[in-house]
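Participant: What follows is a set of structures for review.
What follows is calculated from the coordinates using simple rules that are stated; it is not laboratory data. If you're wondering where the values come from, they're calculated on a predicted model, not measured in any experiment. Cβ atoms are built from the backbone, for glycine too; each structure is taken alone.
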Structure 1
Amino acid sequence: MKQALIDVTQRIAQRSAPTRQAYLSRINRLVNRPPGAERMGCANVAHAFAALPGGDKFRVVAEKALNIGVITAYNDMLSAHQPYEGYPALIRDEARRLGATVQVAGGVPAMCDGVTQGLPGMELSLFSRDTIAMGTAVGLTHDVFDAVLLLGVCDKIVPGLLIGALHFGHLPCVFVPAGPMSSGLSNNEKSKVREQAAQGLVGRAELLKAESAAYHGPGTCTFYGTANSNQMLLEAMGLHVPGAAFVHPHAGLREALTREAVRTVLSITRAQRFLPIGRLVDERVIVNAMVALLATGGSTNHLIHWVAVARAAGILIDWTDFADLAAAVPLLARVYPNGSADVNQFQAAGGPGYVLRELMASGALHADVATVSARGMAAYAEVPALDGGGQLAWSALQQISGDTSVLRPASEPFSATGGLRLLRGNLGRSVIKTSAVPEDRHIVEAPARVFTSQEALQAAFKAGELDRDVVAVVLFQGPRANGMPELHKLTPPLAVLQGRGYKVALVTDGRMSGASGKVPAAIHVSPEALAGGPLARVRDGDLIRLDAVAGTLEALVDPAVWASRVPATLTAEQAEVNAHDLGRELFAGMRRNVSSAEEGAVTWL
């Protein structure tokens, strides 16, 4: 096993010992209680099961059958979640075959960042994660369940469900994915049309036609953004039925995998191989998720989300842990925006199973962890299929990549180091996704142009004010300021400037989308400007150096001048805009109480 993997894991375990032990003690107190139908008062039991069909009611109360709770993020606004509409009936049918009962314990909100990009709704996006975690808790707090199935796919939904489930760590849990949409207009072609639209070369009709050809049916968007990174990480954590991540929603195999999720969660209850999620998700499993993210050049959002996920299990990680792992983990995948392939091509080339097999074989992954599959991590290096009799079976993956432009072995990686880097300097700590950025753009040194909103940057671009080497600094986009929206709408204009031959970079305390690509972006700058972070000291014309090779982010300003500057402040008018309309008032408490990005932007501590 790679020494860096051992060292980081041990460091995390030592740092987390008090909080992890307290967490496990709480789980142990809850594990040993009688089942809900025996523990609760008669009126409680009657209410809990009043709506069950008579046979199921008798089974769970009199026969003490196992009762599965389902938390679903179904809605038909999200293409990725629309397929979940029929899952409860399918799950009930399979559970009855196995002598168990099922209740949909609750639904959680699920918003689409693609709909809200660049709009006020995006300011609720990050906080929706903790809202989903609380919604999960509300559903499970009825406390009559022996196991849980969690139905969710997209950006904040999976981390929110996972945080919520870990607060019920005494329950066995399995995540049930729905799969990606079929391939449409290629991601590269879509991006070209976006850049043309940013320059005024095509109109709204042409842009809408391209976008609609890219996002055209049920399933997850096909680029390797936050949603599909979620699925890769759940495979690496052993929380899926092995190989379930990237099977199309309407493939026959998908129904078989969903039915298998019911069998799997029942197999890890008290009656058989008891494995509650709070025990399964230990320090090694968290490290496996971090490694899988780095090895595939996944979404930068997870440098926030998985800090919060780990904290929910009593485990403390930070960006230095990610950085030290990145130095030792090879980049094995090229999926858009890190390459031209979409997630369906990634799956066809070998998918998560190939990545996990290569990582285990090269000593870059903990292979000895518990998983919801009784066969352990080895099962996640296999591929599921329906045999001649229509039964679900797994077989060994092909030895070589199905497409070496998409997946490579650990012995011949795309890069010897992972696709994310930590940047440190007098502007604070931030992260950059290097895997999608051309190597000749890993170092950018240029004068700053400071903005306090993404709209102001777009206006400056349209006015031709940015046609030069420039580091665009966008302030007051952190969690406390406005909920830390993604700034993906800035990608097309900055990409246009870069395409014109200028040295261009973005520096911000906000987020970028998991689809962020070729423009160097130092994001999540912490502390954020509103919390007194040094980013608020930057002025127009300051020379900024972003060096992803050395891992530094610096304002090249005389130290005495730098120290004497009064940080910029959020104007009363802008604060008023951030605080009102479209539901933003309801999240004021979260903005006040949220922790920093590096601490997971957590609102519940």
Structure 2
Amino acid sequence: MSTYIAPVRDMQFVMNELAGLEAVTQLPGYEESSPDLVEAIMDEAGKFASEVIDPINSVGDRQGCTWKDGVVTAADGYKDAYKLFVETGWNAMPCSTEFGGQGLPTLVSMAVQEMWKSASISFALCPMLTTGAIEAIAHHGSDELKNTYLPKMVEGTWTGTMNLTEPQAGSDLSAVRSKAIPQDDGSYRISGTKIFITWGEHDMAENIIHLVLARLPDAPPGVKGISLFVAPKYLVNADGSLGARNDLICASIEHKMGIHGSATAVMSFGEKDGAIGYLVGEANKGLGYMFTMMNHARLNVGLEGVGVSERAYQHALAYARERVQGAPIGDKSGVAKPIIHHPDVRRMLMDMKSRTEAMRALAYWVAAQMDHAHNDPDAAKAKEAQAMVDFLTPVVKGWCTESSVEITSTGIQVHGGMGFIEETGACQYMRDSRITPIYEGTTAIQANDLVGRKLAKDKDDAGKTGVGAAALTTKIRATVDELSKDAKLSDIGQQLGAALVQFEKATQWLLANYDSNPQTALAGAVPYLFLTGVVTGGWLMARAAQIAQKHLDGGSGDDFYKAKLATARYFAAHQLPKAAAYAAEVTEGSASVLSLEESLF
């Protein structure tokens, strides 16, 4: 088994030279995030990921969580690792200073959280859901709710969940049936069953704070009648100490394909008198509040795709360097060498490496845009940054996770037959990755959001649609123009320019057809999401190539820049040509998706 080593060099390159960390740290509230501090944080986080989290990943996969009479016990090592995680302040890192967090830029916390996800998605899911719950309460809860729950949640002593899905509802939240009955003291009694609740029950924290969607007795039907409630596992006394056990229980946990180390719970609320809950914000506005948490989670799930891809790549690379089998083609010595010398193994490793780096660049760049959107004093710049966040969030989630399934599968292929054997560890990364395109909104849900809301309904003050896509196109076009004048990088520029033409073509087709025939347009939504991911990732890799070439031209002998140039060229040659196929699916293939009568399937 290989050991995870955080790719700090590439992370810092993307943060500093692609995403613009210096500009981010000059935003109000981030002034103390100096380069030295960020570098120290990255180094320490890398050590923690390698030494504490990575060793428990395979243990969690083999053992899983255990359930008995409503009590869930985490796999060996998880409780101790989580305790150390909290004690060393990592849980508080991405949170606001108002309730004890460190208030670091999203860009920095995104890089650190990638390390947790590479080391163990199962472990990382617990603090990820807690951070999302913190965001929802901080944005929409009363001062009393904030003061009661957030300090302990930010610290990590208490963890958080979100309870949306029900057995009959799935992704259709309009079908939520859980009930909340108002009480005389201002609280509510909640009853209902929720499924697929990540870390809904465990033994790693003192208390678990559940955010629950439910309906009031007089609620209107559909999504307009959903309210959001806080329902703690243990009630909290006035002095902040833990009180009685609430009327909620983990009825069972799921037996899953992957992420075995994470408990996926069936939660039952109100088997007796009803679970005591507290309304967040206003009645019947819960779905909008929950989206604060869901959007946070979607970006983080996209980052899971980056993290597990990086881990699978490192694992495959280590094996390829050690596994000796046959003499390479053209090697007349006849001496067997490690398989990394074989051309197709090199192709697979380059594919894994280049795609993972492009995905990382996209996730970090969007994180930097979030920092500007929330903190930039220039209203115009903040608005422009928010437009990029809105347009690209579903792409980070959908493209990075779908890519991770392919990348982790390639990792197994590098191992050959040994990759199919569980003991090598390659299987786990593919099994863990497979949930990422599903939870927090399937790829189709992300694609429908991208095409329906972020493209067709994205209008400027004059009513022109496709504003976010147009702004992105302008940025990419500027890079293409620069590359066309650079003889050393013109090959990358040609590939990027050709891909951009396909993106523009598909974008205009969707804008022209969505209103008149939305079903046909949405039949091409997923290919359009992939198209956007490939073109945007290719743009960022092209910019990385420009930066690397500049350093080399300036006399740098750093092999990192040489590797970055080679990786960017590979992405341009092997990934950007896919843009034409994706565009053809959108513009020429959408009608065929709907052409077969239901009875003929």
Structure 3
Amino acid sequence: MRRRSRRTAALGLALGVAVGTVGPALAGGALTPIAFGDTPNHSVSTRHFEATGEDGAPCDVVADVYVPAGVDSAHRAPAILTTNGFGGSKNDLKPMAEMFTRRGYVVLAYSGLGFGGSGCRISFDTPDPDGRAAAHLVDYLGGKANAYLDAAHTQRAPALDVVMRDAVAHDGRAHPNDPRVGMVGGSYGGQVQFAAAAMDSRIDTITPMATWNDLSYSLAPNNTGQTVGVSTRVPGAPKTNWDASLVFAGVASGFAHGDVDPTRLTGCPNYPTQICTAVTQAVTTGVVTPDVVARLRAGSVASYLDRIRIPTLLLQGQSDTLFNLNEAVATYRGLTSRGVDTHMIWMSGGHSALPETGDYVENAPDPATQYVTRRIVAWMDHHLRGTTASPGPRFSYFRNWIRVDGDTEPAYAYADSADVGSALTYRLSSTDRLATQGVRTRPGTARFVTPPWGLPTTHDHPDSLGLISVPERDVPGTAAMWDSAALAQPLDVVGSPRVAVRVSTTVPVNMPAERQLVLFLRIVDVDAVGNATTVGNLVAPARIADPSRPVTVTMPAIVHRFETGHRLRLVISGGSTNYRGGQDSLPVAIPAGDGQTVTVPVIGGA
């Protein structure tokens, strides 16, 4: 198989864009058997459904139904419902559909609202209309004759009478047209599973992959002052690389470089106008307004987590600067605290890098050779077929320092909860050192100045609006950094580091958000010869509304080994290559001391 570039593959995961040639699905009334490669074991046909958009206008949803050979009304099978990532279509789902049909599942793959031939505006996976639209497809899987042969909805299609039925749904009630059905999909096709489950108790299980908990955190995170999960009351720092690129592609590059010229916009894509206005405002001012935060949260499981009651397998990439591991953790904690059967896998890859081929391959899923694909299939077999196959460990994480050839299962470690590390605390010492327990801290104050707009290095990276974040880099005088001693043995960190510091600056307390101090924190691995790499290129922005009080910053979770001879570095900077910073240039002072700490969750001995 021809290997894709890392950049193209990450874009494919992020947007659901098919890479390679996808043949057209057959349309028509009858389920005509066709052959896909060497597996002529199923039939496929295109169906159309009525839906209603966010504005109340009707639209068409297009889907393909795959039925395995030998499955009929006398020999029924469970079903899989799946939809595309952002910018994709039902055609992207052909490899996954074929894989499940080979295992005897009926698959209904559809283009989400606003994508791939389906109508309505893009509404960011809200329960209504996105979840409600999915419920219409669940009706069809349950035997309701609500599908059409044409997009104009003039030719009614025959009912589908081949899917197993349930007598009682997950709300304890009997519902008409109740199929045995689970959902799969990633990114945008992951969040819609929550939206669908919130609207329809007939769905039996979901497996959201690489998706968000709170979209306002995803696009403009604030890693301090978090109230529930990753959500905050104080707005965060917009991600110039993701926010602008996803909406305006290269058009927004001028905004990120200070060339604020609204005439460069080519028009709002197929979104609610509020979203385009919001992204423009965020990139230019550095602040996401409360009404926009509310709009983003409406399409986020964080706002309706109590409505998710079915078994959930969360899969999140460890190389993901769009939806980092903290998002999955927030959802995991929220569901498990409510007694929902929830498992979580931190897998290789993500929106910022390819998964390992022995983990998961989007366009060629194979449970025989790919650990994550195997876990998804086992989960579905367990919850839809009722097999005795184990659904897998409660929590699994990929260790990229374990070298494997092929299947990645030996590189995974397991636990009963996501809290696996023991706290190792470093204290800020002098102006550039991290002291461990038992080592006396030395006095000192690190000082730097935040650049206006928080753009110290963006001009050095003309491609910084690319969909994969560019490496973080600091300009002298705009950041402070503290190093540990060289490690005498490997240090394995699994989870979210936490930084507790008091900073001082000249900005008064409770200034308007756009005038407040914004800092960017990173965990960096420095090798024996001094090469420094931000772990996962992950950044924790912190908008500090009250500099008179200490702040605690919850860093993005990582799974990383610091090798023997390496040093762990904490960087606190006034700007970022991938985020919009504060408007003003401000002096910052950070003193050393026992109360100024960075704590990392460590596996094994430190």
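Participant: Hey, helix-only ellipticity at 222 nm (-39500 (n - 2.57) for each DSSP H run of 4 or more, over all residues; to 500) derived from one of 1, 2, 3 reads -11500; which structure? Intermediate values should be presented prior to the final figure.
Facilitator: Working: 1: -11500; 2: -18000; 3: -4500.
Corresponding structure: 1.
Participant: Have a look at 1, 2, 3 and say which one yields 40, 26, 24 for semi-axes √(5λ) of the Cα gyration tensor in Å, as calculated. Numbers along the way, then the final one.
Facilitator: Details: 1: 40, 26, 24; 2: 39, 29, 25; 3: 44, 27, 20.
Structure of origin is 1.
Participant: If we compute distance in nm of label points 7 Å out along Cα→Cβ at positions 105 and 537 for structures 1, 2, 3, which one ends up with the highest value? Don't jump to the answer; show the numbers that get you there.
Facilitator: Working: 1: 4.8; 2: 2.4; 3: 3.2.
Evaluating distance in nm of label points 7 Å out along Cα→Cβ at positions 105 and 537 on every structure, the highest lands on 1.
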